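Asker: Right after this note come the structures.
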Structure I
């Protein structure tokens, strides 16, 4: 068995971020999108727009967390081919690229979590490179452009998913045009606000959830549990739980750990749209073993 040699990771600074933005044309759409919520000062927002924006935020976060993450990246439950496509289509409205791209890079994250090795293998958004990199610097980097097909052979067999992954902006542009033409510019802006907030909500799990919070289980990385981040991301903030039990459909592993996305999956299960949402929850014995290993590691470090 070959021993992998871990190497130091170069910090990604504010200056590095500015250089990336100034030298890479592909960063422009992302950067422009971040400022679109300011259009609300021009269009104004009605009560209906605000309600729509809140509902779209909830839809986007659920599609990313329950769809892109727990289904495509980890396969924590099963569903039909038709509903699988709906999860990919709905998730694309979050403007976080295609489901296959997202899942491939996320699997890479778990494979090399917070680490880089001498042979070039590394976590796509390692927190060891700093907040700016793990939050959104990595997604703008040329290294992250390619869908890592080798990580998702189980998903590459579906031509409809491959097509949608290549044309991931089409649903967003079509939906945005529909909102503009039918409901007007203020409703479109409400959607854009939901998209931007949804982006940064998701991005906090890559960044803040590896700095801010506590660890319950041994995972050999910097993942943390954080109830505030769990609230705004519908359960993803129980991130140390997730790194410890990646196949669990629920990331809130205690009765008091609210996981809205898992509650949504239970509802979908009742209607027969998904299956297996209760089968991979870790047992008390498995949780106890990982918790005890973490405590032993802490004691050995002191």
Structure II
């Protein structure tokens, strides 16, 4: 039995349900039994059920998968097809979730119709189709849902009220984030000064992408960073000279192939024209480097 088909023919073979398996030549589009997939079992496109019912996904993944879905949708046009979020739904709760998705799409179509200045009828026709699909889905899976048609004006008014609430919530959360950011900045600054003075072993991660700072250990032999790394203080002078040279020439520096400039275990990846040093996960700005150089007397 032939099992390899082109992308156009494969979904039609699937729709016939006369064989258990089929695929395209690359194996990216295939079916096993009553389920057809795109690029693997993690992405089922459609599932055929008894009584000529077919569930087709509303999800997408890529341009190629979208083409697979389109071909499958066309091949299943003679089925009682439903576009749903979960084509593998089996339980009543799962089917109710699918129904909620169809109703949400119906409401979105109505809102689009209410807002549209042109092509209003296209949105109204789509809303009518989705309403009919919601009613049919409830009946097909015995969900007993009482689905009522909704008035566009009422829906638009409800959407405006919800948008106003959402805006107020966003503004409230933004103020909370701003207030927290200020509190964290003040707390971080205090902890940084304590850390530099040797009064703290570490600093809380209170700021995303906080700048890296450095200090000298009590025995003056080791440089420690706010990220928890350390390296010998005696190795700093060579890197400091390169930093100064980069700033003087207004030109960045990167090691040549096979060349390594290191601070302890850490290889220097690059130094910018303004003196910023990148070494692994550490990006150290010039003010922190200059401060350390002053402490070291370089």
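Quick note: the coordinates plus some simple rules give every number you see, no bench work behind them. Keep in mind that this is a model prediction, so the values were computed, not measured. Cβ atoms are built from the backbone, for glycine too; each structure is taken alone.
Asker: Comparing FRET efficiency 1/(1 + (r/R0)^6) of positions 13 and 85 (r between Cβ atoms, R0 = 30 Å, to 0.05) across I, II, which is largest?
Answerer: II
Asker: Identify which of structures I, II gives the largest calculated value of relative contact order in percent (Cα under 8 Å, 6 or more apart).
Answerer: Once relative contact order in percent (Cα under 8 Å, 6 or more apart) is tallied for I, II, the winner is I.
Asker: Right, next: To test your reading of the models, identify which of I, II gives 6.4 for distance in nm of label points 7 Å out along Cα→Cβ at positions 101 and 221 when calculated.
Answerer: II
Asker: Moving on to the next point. For FRET efficiency 1/(1 + (r/R0)^6) of positions 117 and 141 (r between Cβ atoms, R0 = 25 Å, to 0.05), which structure out of I, II has the highest calculated value?
Answerer: Biggest value here belongs to I.
Asker: Moving on. Where does the value 3.9 come from, among I, II, when distance in nm of label points 7 Å out along Cα→Cβ at positions 93 and 181 is the thing being computed?
Answerer: Only one of I, II returns 3.9 for distance in nm of label points 7 Å out along Cα→Cβ at positions 93 and 181, namely II.
Asker: Another question, if that's okay. Consider the structures I, II: one of them gives 123 for volume of the Cα convex hull per residue in Å³, for residues 109-204 alone as calculated from the coordinates. Say which.
Answerer: I
Asker: Hey, another quick one. Thinking only about volume of the Cα convex hull per residue in Å³, which of I, II has the largest value?
Answerer: II
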